[in-house]
Every structure is written in structure tokens, then in C-alpha cells.
Structure P
Amino acid sequence: MQPDHHPQQQPSVDNNMTMSIVAVFLFWPLAIPAIINASKVNPLLQQGDYAGAQAAAAESRKWSKWALIVGIAWYVIVLLCCALGGLGAIMSENSSSN
């Protein structure tokens, strides 16, 4: 019996594309580099550049996280401003009617 001489298979690398696409809807300026880096992961793996694929995935994760943080913070600020503005309008309406 001949032993199998298959080349060592590198583990797969998550390209982070899903989080990058979600990030587009929260804060697109930071999501664009995330998508660009996510799209580099699979071609780099196919070329055998495992370290490059890991680096691109890490960059994609970094940009996605920043887009999510900034986007969520922005939505919270907008919601708070709307709520406080609405509350201020109600308060001024009540005080002017007295």
C-alpha cells in the first residue's frame, strides 16, 4: 500500500464578507475597505498565500468592526436627539398651554 501524498491542506480563512456587507448599511465609508479586503481572501488562499489571506481577513474584520461601532453610535445619537427633541416639543407645548 502506498501512503497518500496529498499536500498539507491549509485551514480555511473566514473572509468576513457577511459582516462587511452588513457594515455597509450602518456606515458605508468604513465598510468599503472591509469589503475590498474581504474580497482578497479567497484569491489569496487559491494562490497558496495563507498569511496574506489571514492578513486581508484581519483587515476586513477591523474595518467592519469600526463601521459597525460608528454606525450604531450614529443611530443611537440620532434616536436620542429625536427623542429629546420630541420630548422638548411636548414639554414646551404643555408649558405654553398653562
Structure Q
Amino acid sequence: MPKLISLYIRNVLFGFVLSGVFVGTMLYLNIANMWHLVSSSSMGWVAAVMLFMFNGIVFAGVQFAIAIMRMEKDDEPKGGKRDPLIVELQPIAIPVDEDRNRRP
């Protein structure tokens, strides 16, 4: 399996584990009365699954983005001319219409 696919799968699994911990902690601590809402409704399990899935998608994306951004950079020069450009600035004459500059 290619390294990038393996990296992606690992980070997605880690993101969903984080989501499970997050949702479990949120339900255990009854934040925003979430445990009561989930446990007292007949369709509360759907809300808990949706909360887990949507947070899992977000956490997995963040984990993968962090892993990609932490990859090593190859900062060695690859070629091309690295000499600074020397530019000499020269003034340009701009013609001015004298009639337009007079105030009425």
C-alpha cells in the first residue's frame, strides 16, 4: 500500500477515535444537557451517531492536514538563477496640460 494512503487511513482512524472520546466525554459530563436529550428520546441514538460521525469527519480532516503540514521540506536549491536583479529606476516625464491645472 502506498505511504500516502497508509498515512491517510491512520489519520482518519485517529480522528474517529478522537471523535469517540469527545462525544463520550460530552455525554458523560452532560454538557448542554446532551445525555438527557439522547437518553430520553426514542431517536436519541441517531443524534449521538450523527454527532460522532460529523465530529469524526472534522477531526479526521484536521489530523490529516496536520500530518501533511508536518512533513519534511526539502529546502535545498533546485537550480535556477539566484542572483539578485539590479534595476535602475529612471524618471519619466509626464506631459501636463496647463489649462486643466487652472482654477476657475
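Of note:
- In terms of distance in nm of label points 7 Å out along Cα→Cβ at positions 37 and 85, the structure with the greatest value among P, Q is Q.
- Structure responsible for 29, with relative contact order in percent (Cα under 8 Å, 6 or more apart) calculated and labels P, Q on offer: P
- With distance in nm of label points 7 Å out along Cα→Cβ at positions 13 and 45 computed over the structures P, Q, the top value is the one for Q, the highest of the group.
- Structure responsible for 66, with percent of Cα pairs over 16 Å apart calculated and labels P, Q on offer: P
- Source structure of the calculated read-out (helix-only ellipticity at 222 nm (-39500 (n - 2.57) for each DSSP H run of 4 or more, over all residues; to 500), -20000) within P, Q: Q.
None of the figures in this text is laboratory data; all of them are computed from the coordinates on show. Being a predicted model, the structure only gives us computed values, none of them experimental. Cβ atoms are built from the backbone, for glycine too; each structure is taken alone.
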